[in-house]
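In the part that follows, the structures are each spelled out as structure tokens.
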Structure I
Amino acid sequence: MIILDTSFLIDFFRNAHLASAIPADSKPATTVISYYEVMSGIKRIKSPKESQFFSHFFSDIEMLPFNLSAAGIAADIGGRMASHGNLVNAFDICIAGIAIANHAKEILTSDTDFLEISKYSGLEVRRYDRAGNSAGQKGQ
């Protein structure tokens, strides 16, 4: 399973060719945190086109929850990062916690916070360029 991060979802809305960045052998999923980030942005800008696109998209993809297991994993990652003075977006840490709790091996994103998170979590980060090409992976 590969997690589609919020940055990928927004870029995918703008360029459907980005689907080619999703590895053919990986089942895509996203998280309730990304749902929140995307939908709150849509509500803020009041975009009917984006609302329709994402309503359909989110009904067709596996949506992973933020539960007690994910929260515990995220707390561990966030605590270790903070103790080393490495602070990143808390939502991104929660997304990583969800991914790990659901045994996802990697996340597809353009958000550099995940490169830092990967150092503390073991979550593989797959970056992409906006043309839809995978830019490789960055491990721990």
Structure II
Amino acid sequence: MRTLLIADQDNASREEMRKLMAEEGYQIRMANSVVEVLRDALKNQAQVLLLGMEFENMLAVELIPLVKKCSKDLMIILVSDEDSLPLLRKVRGEGIFYHALRPVTAEDKEELRLAVRCAFEKYPQVPSTQSQRLQRLEAMA
């Protein structure tokens, strides 16, 4: 099952993205805290993360490296209201898959749909060695 995790401080935006992605048939998880995002990443419960620029008073540029340490395979799509070049360089350097503007117009929504679809297609079919080790440790616990 293709699972998508949505983490955005703006509840209205989070709900809008949930509705948009539900139309595509994905299983959707909503994160209400940074802890939930990191836990889901550690447990490989989602393949794609839609992440807002700020979440629980933590900037995405601070959260992305932590998420990537928990799950290097997780495909992160940063969703923001801005497209500042220095910011984009920074987050791309941290390993995001794609940057999308917050979906407002029909074109924005279609762009986000396509980005998510592409992220699922690019997601590794075989989990990384780190992910496999974590799964074995969880099974032993």
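Taken together, the values in this text are just the output of simple stated rules run on the coordinates, not laboratory data. Values in this document were obtained by computation on a predicted structure and should not be read as measured data. Cβ atoms are built from the backbone, for glycine too; each structure is taken alone.
Tabulated data
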{"item": "Structures I, II, by relative contact order in percent (Cα under 8 Å, 6 or more apart): label with the highest value", "result": "I"}
{"item": "Identity of the structure behind 0.75 (criterion: FRET efficiency 1/(1 + (r/R0)^6) of positions 39 and 71 (r between Cβ atoms, R0 = 25 Å, to 0.05), calculated), options I, II", "result": "I"}
{"item": "Distance in nm of label points 7 Å out along Cα→Cβ at positions 47 and 79 - structure with the largest value, from I, II", "result": "I"}
